[in-house]
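J.: In structure tokens below, several structures.
Quick note: the coordinates plus some simple rules give every number you see, no bench work behind them. The model shown is predicted, which means the values in this text are computed figures rather than measured ones. Cβ atoms are built from the backbone, for glycine too; each structure is taken alone.
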Structure P
Amino acid sequence: MRQDLGWSYTLSGAMNTSNALGYFLGAMATARVIATLGPAKSLEWSAWAAAVLMLVPGFFVDSTVLITQRLFAGFLSAVIFVAGGILAARMGSRQAEKAGLILGLYYGGTGAGIVLSAVLVPWILEGIQLPFSPWMVAWWVLALVCAVLVVLLRWPLRVLAAWDVGGPASADQHEAVAWWPMRYALLAYALFGFGYIGYMTFAVALLREHGADSAQVAWFYAILGVMVMASSRIWAGLLNVHRGGGALMRLNALLGLAVVLPALTENFFVFVASGALFGAVFLSIVASTTAFVRLNFPPAAWSAGIAAFTVVFAIGQVVGPLAVGWVADSHGGLVRGFFYSALVLWLGAVFASAQKPLASDNNG
């Protein structure tokens with residue numbers, strides 16, 4: 001799309017910045033949405049709306065329309081992530097010894113979508129001859145895939161929604177949380193949002209700059225997605241034992257290593273290793289914040305706690321793509337942007353190391 005529509009790196013970054021701004025607005029509104037609908041309905045209805053929005057880039061090429069579409073998609077993504085995180089945390093509270101694995105499986109499920117996209121999109125782009133841009137068809141196909149997956153999601157959501165009826169974590173019970181005691185974890189997570197999004201926004205562009213063809217891009221994304229799915233097993237124990245910022249510190253540091261590797265060499269296999277490490281880590285960082293909330297707050301405060309992390313994450317995502325795009329356009333290309341992103345992630349690891357467990361009375 002960037003090549004076909006003549007986008008600069010800054011405009012490409014603005015697309016993800018718009019998505020992140022919507023994510024921020026969604027995070028601010030999520031607690032009220034969940035209080036009104038409950039987490040299960042919030043997740044299902046937002047997923048349906050997101051699937052419909054996936055169709056928009058298949059029909060419009062105007063950058064203003066696409067930026068607006070990204071804004072609304074970001075809003076819905078925040079609701080989906082927070083609502084799903086609450087449901088996963090509830091499942092974990094019923095099986096405490098498997099809580100880290102359950103959270104990892106929920107967030108790691110994104111890897112299946114990445115693998116599916118990595119298989120479908122290159123096949124559409126390279127294998128179908130059309131009188132118009134094949135990436136438009138790719139958006140239509142992905143929207144259809146999303147719709148099918150939402151249909152499959154309905155049964156487990158109904159089971160989870162039944163837990164709300166008369167349960168201790170009922171949808172009408174919500175407590176506020178104080179942000180100051182978890183300030184270091186929040187700051188570390190904001191820096192994660194800033195640092196990781198540049199990689200996700202521009203990884204394909206950098207691969208193309210290094211001469212990678214469509215098959216190599218597909219392999220890169222497929223391996224990244226497989227490692228996202230594997231991450232739930234890799235880090236389950238880590239998520240279970242750290243009530244403070246230990247998990248967030250370790251994972252941010254590893255992610256910084258993954259992001260800096262493509263800045264050091266043009267070797268494709270190093271880039272693949274970078275993608276594998278990135279996939280193994282980046283959504284486990286999201287899971288680590290949900291685990292932090294579950295271990296430090298009572299169930300009635302989980303919605304507010306997860307929303308707090310989602311808000312600061314969105315702030316980092318708003319700044320990250322624009323910053324990396326601006327650096328790429330004017331200060332030495334994408335390689336330097338990746339290097340700065342890695343430094344931001346390592347700074348986040350430093351802040352996470354300062355986060356202590358919260359007072360025991362916060363955990364009920």
Structure Q
Amino acid sequence: MTARAGTRTIDVDGLSELVDHLWALGYEVWGPRLDNGVIAPGVLRSVRDLPLGWTDEQEPGHYRTRSRDDGARFGYAVGPRSYKELLHPARQQVWTMTRDDAGELTVAMAEPEPVRRAFFGVRPCELAAIAKQDRVLTEGPHADPVYSANRADVLIVAVDCGDPAATCFCPSLATGPRSGPGHDLAVTELAGPDPSGRDSHYVVRVGSPRGQAVLDAVPSRPTQPNELAAADVVVTTASEAMTRSLDTDHIAELVYNHLTGPQWNEVAERCLACGNCTLVCPTCFCTNLVDVTDLTGHETTRWRVWDTCFSTEFSHLGPGPIRASTASRYRQWFSHKLAGWIDQFDESGCVGCGRCITWCPVGIDITAELAVMRAAEGAER
């Protein structure tokens with residue numbers, strides 16, 4: 001095995017200089033941090049902010065962080081928050097209308113201000129999710145100005161997944177555990193046994209000329225054949241460790257053939273219609289408009305806020321919602337994610353991150369519900 005073109009290896013000092021160099025280039029660096037019991041993106045001032053010695057354990061309706069005894073800085077899966085919060089904010093001002101003492105109205109549109117950011121430690125499933133949001137919010141005839149501004153100058157350092165959660169199923173969607181296209185740099189962590197992480201190394205692949213320029217500015221060395229082999233083992237082991245899967249063969253047709261039946265009512269008996277699955281999903285993009293007026297009546301601000309198809313108000317038309325039951329609202333989310341999205345955007349809206357399973361309070365499993373349909377289809381033949 002020989003070194004691959006564009007592949008270099010850095011040590012902990014190189015990783016530290018990589019973060020420092022991104023700041024020096026004017027990027028606001030965001031990466032994984034341990035915060036309030038979850039590992040989630042936050043401002044990354046230095047490599048010391050990474051969750052060294054921490055991992056997560058996930059099951060349906062269960063998430064906990066715990067310590068680990070090696071030097072891994074990326075030894076976890078994904079938490080409840082994704083980089084979508086930075087690209088497609090949960091709350092965004094649209095305009096402000098003011099009325100002066102003479103009764104004249106003035107409307108000031110809120111202009112999005114681009115921020116130069118580097119996303120550090122992006123998981124392969126999140127990288128795929130960003131690509132899907134790009135497809136929806138920038139590649140159509142009416143690009144979203146807020147998303148476009150936030151996405152305009154983002155540098156992405158992806159990290160291959162070596163520690164998937166029990167709820168992950170990214171190989172089914174070809175979105176991991178190795179980082180796909182769309183990154184500037186992609187890292188595979190070779191975590192050392194030393195809990196301090198000093199003996200950890202990082203195999204770095206270049207994905208763009210900009211990424212190459214960044215890598216050239218930090219100390220690195222040619223990747224050795226044994227390191228390439230070890231990096232492949234990390235990804236292969238992660239893929240083999242995943243116990244969940246989603247059979248995508250003719251998936252849209254399967255879902256459309258099962259829009260009626262007792263399955264939806266059975267799910268609804270468990271579903272709380274809380275919207276957690278849409279909140280944590282890195283690809284859900286629905287929004288609503290909310291107007292807020294001050295007490296004097298002289299100023300009104302319109303905000304765009306995230307919305308969820310699990311809300312009764314989401315489908316309110318005329319005298320009331322057209323999806324009043326929990327069963328109909330879960331069916332809407334499920335069928336759009338796995339079928340309607342394909343009709344609209346030529347690909348599924350799911351990236352296999354498993355967040356909707358982990359953060360569902362009652363542990364409803366999208367892979368299990370699709371398997372029920374597969375079983376019913378087989379029984380009908």
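J.: Comparing P, Q, where is FRET efficiency 1/(1 + (r/R0)^6) of positions 21 and 285 (r between Cβ atoms, R0 = 35 Å, to 0.05) highest?
T.: P
J.: Something else: Hey, FRET efficiency 1/(1 + (r/R0)^6) of positions 117 and 229 (r between Cβ atoms, R0 = 25 Å, to 0.05) derived from one of P, Q reads 0.15; which structure?
T.: Answer by label: Q.
J.: Of structures P, Q, which gives 22 when relative contact order in percent (Cα under 8 Å, 6 or more apart) is computed from the coordinates?
T.: Source structure for this number: Q.
J.: Here's a follow-up. Using distance in nm of label points 7 Å out along Cα→Cβ at positions 37 and 125 for the comparison, can you identify which of P, Q gives the largest number?
T.: Structure P gives the largest value of distance in nm of label points 7 Å out along Cα→Cβ at positions 37 and 125 among P, Q.
J.: For percent of Cα pairs over 39 Å apart, which structure out of P, Q has the highest calculated value?
T.: Once percent of Cα pairs over 39 Å apart is worked out for each structure, Q has the highest.
J.: helix-only ellipticity at 222 nm (-39500 (n - 2.57) for each DSSP H run of 4 or more, over all residues; to 500) was computed and gave -27000; which structure, P, Q, did it come from?
T.: P
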